[in-house]
Structure I
Amino acid sequence: MNNKMGGDLKKIQVVGKYLVEIWRALGMDMTKVEFLSASEEINKNPGEYWTLVMDVARKNNLKRIVRCSQIMGRNDTDDLSAAQIFYPCMQAADIFYLKADICQLGLDQRKVNMLAREYADQCKPKRRKPVILSHPMLPGLLQGQEKMSKSDPNSAIFMEDTEQEVKTKIKKAFCPPGEEEGNPCLAYLRHIVMPWSGSFVVERKEDNGGDREYTDYETLAADYTSGALHPADLKPSLAKAINSILQPVRDHFENDAEAKALLKQVKSYKTTR
């Protein structure tokens, strides 16, 4: 509906399998999680699903639906196809069709989650509202990039990036001394590295203060904004921390033949906005 992978459902399903392999490599307990394919779930009961989609569409005007275009990486001023206008109705319907109690999505999906909560109140009798957990969006690594972009390799760290690619990207990343706001390097520390590892070690020479371990982000941010921590020291340590997280993923896609073939297939696809 949103023309991802050129709208090729088979390619989209392959990418889905690739994501599952990413989570497996990072240690997800596969015995406690179930992955569903939207197309397969819809086909199990298409009558119920499409009736629900149409009801969401019927209870909202076009202006309200177009405001949700952000969930597709679009602006409400973009020239949207009819399919893209229908897409938010489907995503809101998915929540009720799957009987989801909690929706964990990025902040860019917040508008459609609110659409779902509004729809729950519009129904008679009212439907149970989903709990919305909106996760922060990582900014792009370059100056002025509010969020990462799949179509710009320099804007983000990809799960299959090599050790050197990570070092190069972090070295080039926007990281103004003393500034926390809009600093992608600090965002990676706050939302990924420190929650994942529990701490962050800045490696420095003895004549430059020696190594410093941070166990909470607030202390690190205070040191950075005061000038006690400089980007030249932070960046190499950040790259090292990210590489430590990614190494199991690299090992999995290198040593598992099926995963390796899957990655090769995904890399052959042209990314679409």
Structure II
Amino acid sequence: MQANQGELGWLILADGRRLCLHDWPLPDARAGVLLVHGLGEHAGRYGALAAWFNARGYAVRSYDQRGHGRSPGQRGALSRPLELLDDLAQVYGRFDATLEAPPLLLGHSMGGLVALRAVLDGYVAPRALVLSSPALRTWTPDWEQALARLLARVLPNLPLRSGLPFEALSHEAAVVAAYRHDPLRSGWIIPRLARFIFESGPHCIARAMQLAVPTLLLAAGADRLVDARGSRAFAAAAQAGGELTTWVPDGLFHELFNEAEPARGEVLAQLARWLEAHGLP
């Protein structure tokens, strides 16, 4: 699943930190899409999805978020509470400058949460937004969330195990095995990042009516990594705005674009129909 990790490069951020960029370029591309990965993983896992977009006329870029993949720094860490939003804005702006029209934005899991909050809070203004299993609500008990908020104040950089269940990523055994043995994945998170995740979900749901770009929300009905009820709450709150299309297929696991066939093909077909309906390549 990781054979095509794209062309690697580096972006130096305003604070001097470096992010590893992954590009799947396309000569004479009709459009672009920026992919934002989830907690503990990295952009190199998105080669198959990038190839799918390439075949439809898109240049594709992704990046290893700070503390992930090849990007340096403590694993699963933040220096400031909202710096993942700043990072996305800088990567998006650089990519946008190379294209004739603003790129689409696609975020998965924590990356979906980062992408959605960046849009709602005005950090970026993409042509359209796709959310895959966004972490709008977690299965973490309330007492653990309260503890994370406390630790974020007193021990914000304390390394903690994320505890994500590998077997719940996909029904495709090869996907689970590849992730389990991936040397670039990480199982760590610090309290500051945990607090960002726990607080950003309710923040986005509260601002759902402000969604002003065409958005496709894909949530997995049998997701054991994030609670799909967060996606349903966001969909209900955003419904009157008319910009959101929601699909929650029963029985599918967290990584919808890496699910076993025929489910993976059905997810991609849903995405293709939505793109076509919105006049996107």
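Readers should treat all values here as calculations from the given coordinates under stated rules, not as data from a laboratory. Fair warning: this is a prediction, and the values are worked out from it, not measured in the lab. Cβ atoms are built from the backbone, for glycine too; each structure is taken alone.
For mean count of other Cβ atoms within 10 Å over residues 133-140, which structure out of I, II has the highest calculated value?
Values: I: 15.8; II: 23.1.
That would be structure II.
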Mean projected area of the Cα convex hull in nm², for residues 141-204 alone - highest-scoring structure of I, II: II
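Using the calculated result -15000 for helix-only ellipticity at 222 nm (-39500 (n - 2.57) for each DSSP H run of 4 or more, over all residues; to 500), pick out the matching structure from I, II.
Working: I: -15000; II: -10500.
For helix-only ellipticity at 222 nm (-39500 (n - 2.57) for each DSSP H run of 4 or more, over all residues; to 500), the value -15000 is produced by structure I.
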Given 8.2 for mean count of other Cβ atoms within 10 Å over residues 29-36, calculated: source structure among I, II: I
Value 3.8, calculated as distance in nm of label points 7 Å out along Cα→Cβ at positions 125 and 157, assigned to which of I, II: II
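So mean projected area of the Cα convex hull in nm², computed for just one structure, reads 16.8; which one of I, II is that? Walk me through the numbers on the way to the answer.
Values: I: 16.8; II: 13.3.
Considering all the candidates, the number was obtained from I.
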Winner on mean count of other Cβ atoms within 10 Å over residues 61-68 once structures I, II are ranked, highest first: II
